[in-house]
Structure 1
Amino acid sequence: MPWGTTKRNHAKITQDAFDFINLASSLDTIEDIRVAFLEHASEMGVDFIMCGRMREAGGPTKPVEIFATQHPWYEFYRKHYLFIEDRAPRHAAGTSYPFQWKDIVNKLELTEGERKVMEEPRNFGLTEGLVIPMHGAGNEFATFTASGDGFRCDETIKGALQIMANRAYQRATEIRGEDELLMLGPELSPREREALTWVREKKSNTDIAQLMNISPSTVRFHLSSIMKKLEVGDRRSAVEKAIEYKILPF
């Protein structure tokens, strides 16, 4: 049965949204926010959420993850760096109004790569999604995306998700602080962190291979992955960026 607002669930959707608003101040961790949000949005057909902070509105819009559902689509999105051609964050930079994925596809002129990014979620069971822009001071802004298997959006659901998303983001900044949220960086694997730690100690690839009991080619693979994730072109810059993102201690 497709999700949508009916006479039967209209009141429950609204009540669930306000229940989340009232509950939010008692949530102590980012994970608590994610779990509580999904519980209170279940009547809307939402089982996937993603909240990201953008570093520069109108410019590079690489999302800094605040929280997200572990979903095959999101893993694919991160693994293939689809944010590079994701039109949704760039569109969100210029509007305060929530919009659906289909609005991007139907109303904007897209490149082939941008269109593919917007259509790819269908391969993972996500046929529609809602993007909620949240603008702060200066050029900083965040986006909150909600979707699900069979998710259908109408004005009631859009309004409920908008107030929930804004409160979730507000509570996240209360828990972690504005500065810490802004400095969250890409996720490195434990082995990538270890390799980068040895790079910081000015060890060669051969030294790192011996210290980690791996081959030099595997070291090169780790370092290539690290530099791609951190968007840098050399070892020194990788260390500096990792310190900036607090991936490595100062």
Structure 2
Amino acid sequence: MKKLYLFASAVVILSILLSLGCKESNTNNTPPPPKVVLAPKSADSMAVETGIDAEDPPTNPDPLKNGILIQWYPVSHDGLRAYDVYRRMDDSTGNFQKIAEVIQPFGTRDTVYIDTTAGLDTTYLYYVRARDEDGQEGERSRIDYYTLWPKPTLNAPTNGQEFAGIFDWSFGDLVPQHFIFRLEWGIGNQYFPYHTGIYELIGSVEPRQTRTLAELVPDTLRPLPAGRQYRWRIDKYDINNNHRGSESSWEVFLVQ
């Protein structure tokens, strides 16, 4: 009877071990998340920009520099946990280091990250990997890159001032050969494109710049319709390489 009891106990223990082994095997055989695809870099003059770019963070924008925004498409995978963002400097011989994880809460599609630790005048390389709840990472995305230039500062109009006919801004330490002027009109907190133009600085290397409305906005869009609020922005633009640049913060003004 004792031998039969010992035999039965051994069978139970063996069954438990086999069950655990099967579970571990099934976990290890779960395929990792698919490869992340980065959003393509759009032209900087597009009304809605996509892909890697200079960007002010949503809170506490730095008056001297932007962050670098990395954007990708969401992956479809059961058990997706997060996206891991990796970075290294272009002139570095070291390996990529993980700088952030973008958690994927249930029912959401977070597919952007703003690197606020990137310095000025340095080219940074990035890629993104999806990671599941078991810690498995999928194949990395392609590598993309960006270089931040010093950020322009808008002097007038700002802070909801009445528009006096002149746009005044400062480029700071680096004066570009080209810049982009963006103008939008708004209702409440929602804004719509009004005019975007690329302009060349001909014979002007002064950090501080002023332009009239007529110098920046076509005849067909002047005068600005009254009774509206507007916002404007200046982007430093490299016509030969749209993977470097910077953007001022938006400033709001009124036309009565």
Structure 3
Amino acid sequence: MLPTVDRLPLYEEAPRAVVAFHQAFHSGARTRWHSHRRTEILHASGGLLVLHTESGTWTAPAGHALLVPANVPHELAGYGCCEMRAAFLMDEALGAALPSECRVIAVSELLDVALRALASGPELYDVEGRGGHLAALVVEEIRDATEIQIALPMPQNPRFKKLCRDMVQKPALDLDLDGWADAVGVSRSTFTRRFRSETGLSFAEWRRRLRMLYTLTLQADGMTLREAARAAGYQSPNALRDMMRRTMPETLRAHG
């Protein structure tokens, strides 16, 4: 089970620049909406983590981690995960690397090992000893980590946001562009222009990214490619595979 959020302030209040801890949970576990006073890193040893905020969705497969800025309300869900390592970081520890928005980063072997070791040690470690060295290594590896561009941005216009939330619930929905424009009560040209302005992506790009991320959650839960293709609205596994190849960042494919 995912630990209750109520226990997390104990880690946030610890007088250390980096406080790491383990969380074990089953697939399908989900937190309530909450926020933290410190920046948080979330790294799963397997499966998939999905972070929802009002401005978008960030997905971290195995080998990657979520960086969540302080005071950002969010909800976290796990798919196929069995163990997660997390840490709270003080602002001064990250310095210029302090994130202004949520990010997905690639996790190096050093970062993985350092988080694991720090989470297994005492919470109030000796800052001049092994714990302090591990904490410094965690910070350095986060600073040097590669960001992966797989966020699913959410428009802020209420009509567009409702449309996107409906699609998140049913990724296989397949109206043509005129149908989507009619759904929000604007012309086709206004729809395409406003959607890109709101999200930074064309509608076709946004929908492909949604279906890619949805497919990753299905596969993390053990669904076959054929089953995932049907659920995501594709007529064949080959069509889904081709979309994933064109849409998924190369660094993410390397961990697939």
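What follows draws every value from the coordinates through simple rules; no lab data is involved. It should be emphasised that the depicted structure is a prediction, and the values quoted were computed from it without experimental measurement.
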Test item: Cα extents along the principal axes in Å calculated as 68, 43, 36, pick one of 1, 2, 3: 1
helix-only ellipticity at 222 nm (-39500 (n - 2.57) for each DSSP H run of 4 or more, over all residues; to 500) from the coordinates reads -15000; which among 1, 2, 3: 1
